[in-house]
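Every number here is computed from the coordinates shown, using simple stated rules; none is lab data. Not measured: the values here are computed from a predicted model. Cβ atoms are built from the backbone, for glycine too; each structure is taken alone.
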Structure P
Amino acid sequence: MKASVIGATGYAGVELLRLLDGHPEVELGVITSESSTGENIAAMYPHLAKRVSRELASMKEIEKIAADSDVIFIALPHGHAMKIGSQLRNSKVRIIDLGGDYRFKDHKVFEEWYKLKHEDPTANAVYGLTELYREEVKKATILANPGCYTTCSILALVPLFKAGLIETKGVIVDAKSGTTGAGRSLKVGSLYCSVNENFHAYGVASHRHTPEIEQTYSDFAGEEVIIQFTPHLLPVDRGILSTCYANLKQGVTDAQVAKAYNDLYGEEFFIRVLGKGACPEIKNVRASNYVDIGWEIDRRTGRIIAMSAIDNLVKGAAGQAVQNMNVMFGIEETTGLRQLPIYP
């Protein structure tokens, strides 16, 4: 099958190229960049030399690209994918959007949080958190790849919401990400002198991943869940650690919690439930599609603290997109993604 990447020069796009190059069922199609059209991707990213060495095209002829592709990955900032999706409505190509355009069931939520009018509100998009929505992913023609903070935070608590073990009020999600989560464009806050030997919160009470997390929590809880979400920037290249706090319902035991995680994730290849007392570390998932989850109960406060770690560029972006592609096209789900984390 042929896969094209729209927006191949960002961190997520380049990670896609790395993973697709090692995928035995995929032939790389067109790769695009509006800012670097005509340049060779390997000249920009020498680690791709001799493996992915080709010229970057423009996406101006998107319909022609779609006609020659089985799947298109859109690795662009929000606001672009919905225009492409609307333009390709009658095409047979399948679309996987790594941005935020198609992540919400209600397009008005997108407009409220992203401050942008949605240009393809009637699209029948599927939310691609594969472990939770696998059957829907199989039939998707437009797939919304979840956000990185979102993936990490959702997977940490969803088993407890599904099993009815935690309250829907008072949920706190405290998450930390490496600097690649901010993208490749030049920003003062991402400069070396801003990040090195520093650690700070940002987007407090306003981060766009907040309603995305709430949407899935609510889906599995069966009622509306409103959370307090605070993201932080770590002085590292990649990785996310989410620490999630929730009030346990009266009488919930350790065994019930362990069963909830095992029931939902026991057969999932990419989710490693480390269990009670385990504290996941981002170093142990680096450059992999794995999710590590641990938890502890504070009986004094009646809270459970669920912790999860992912690589924000793999399971939080490109790896999850490839995982979704595999499911959409009936390819064995772990194909091209079985690499162990790199260590150290």
Structure Q
Amino acid sequence: MTVLAFNIFILIIEVPLLIYISKVKEHAVSLSFLFGILVILAGFLSPIIFFGSDFFGVVQLWAWTLFLHGPIYFTVLSIIFLPRSKTGSTFCLSIVVMIVSVWAYSYFYEAYNLKISRLSISSSKIQNPVRIAVLADIQTRLPGKYEGEAFGKMMAERPDIILILGDIIQSGQKSYDEKAATLNRLMREAGIRAPLGIFVVEGNCDNTHPWEKIFSGIEGAHCVRTTESFDEGGIHLTALSHYDSGNRKLAISGSSDYHIVLGHRPDFSLGQVNGNLLVAGHTHGGQICIPFFGPVMTLSKVPRKWASGLTEIADGKYLLVSRGVGLERGNAPALRFCCAPEIVIIDIVPK
């Protein structure tokens, strides 16, 4: 109802302005520019002032403003200007094409254009190469073909260790068990396994659900709700609770072995965490990134330049933040822009 009310509200503002522009003989271009600013301001301020939506709800209404009312406004302007100025009409139509193209690309292509990002780190603590697969933020609402293909792509890389960084299903409790069973079946069909283990930590979308059942019967799967440490084949691995992953004052001791610390949120990297490789998700890489600027938001206190990819945050200490596989659900618009989903493959090799 909020979305419907919002769109009616914007139309009530938009339609009279366009009718007025169609009737004036002079200054139509200036008026169309001014009225366009008024529509944009209404579309971007009213969700905050009148509708009281949560943050993602506000962003969703902003998306309606851009991707629905933007094309409506400029399409009508193109028709109005056609008998007066073919140049002006063509310009308005080109804006419509641009907005619609960005909408289609962001919602239907990039959101599901899953990449394999391959990285390599050398360390004197490693005697034999170890391949790590990082699968973050599956965050599915309806598991199916896309998630099955993601599992298959990951297993095609033949990882030695699999790290799954939480936010697995974003769904209400009513259908959760059914979706958990579907994901479990998809993992079994893909042959999910890793010689040195599968380590799964809890995300903020998981903590009210029995998410461990997703991995029931999956060989070598360690599901972590409270911070635990493991030793596997010369690798010391610390898997963090959801709370600890967001603790910017967290202190974790070092290890003589190669030390991997993984958690859902990257904020723990701001603490005294003595690991060689810190691994996190949660940010989705921003999900929406502006060229030459970067992520619009990261929902994290780490520097924006840390919010995606591999960063050497201290000498020999790396932070890997995955863009994730899925999308923010619920009230958020289900799109990505300049921030494709990814599975990260990291090869740790002897120095």
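When FRET efficiency 1/(1 + (r/R0)^6) of positions 20 and 252 (r between Cβ atoms, R0 = 41 Å, to 0.05) is calculated for each of structures P, Q, structure P comes out greatest. Can you say which of P, Q returns 1.02 when Rg/Rh (Cα atoms, Kirkwood Rh), for residues 100-195 alone is computed? Here the read-out was taken from P. Comparing relative contact order in percent (Cα under 8 Å, 6 or more apart) across structures P, Q, the highest figure comes from Q.
Consider the structures P, Q: one of them gives -10500 for helix-only ellipticity at 222 nm (-39500 (n - 2.57) for each DSSP H run of 4 or more, over all residues; to 500) as calculated from the coordinates. Say which. Don't skip to the end; give the middle numbers.
Values: P: -8000; Q: -10500.
The read-out comes from structure Q.
Taking 0.80 as the value of FRET efficiency 1/(1 + (r/R0)^6) of positions 36 and 148 (r between Cβ atoms, R0 = 30 Å, to 0.05) derived from one of the structures shown (P, Q), identify that structure. Going through each structure in turn, the value belongs to P. Quick check: 2.3 is what I get for distance in nm of label points 7 Å out along Cα→Cβ at positions 108 and 308, calculated from one of P, Q. Which structure matches? Traced to structure Q.
Can you tell which of P, Q yields 33, 22, 20 when semi-axes √(5λ) of the Cα gyration tensor in Å is derived from it? Of the structures listed, the value fits P.
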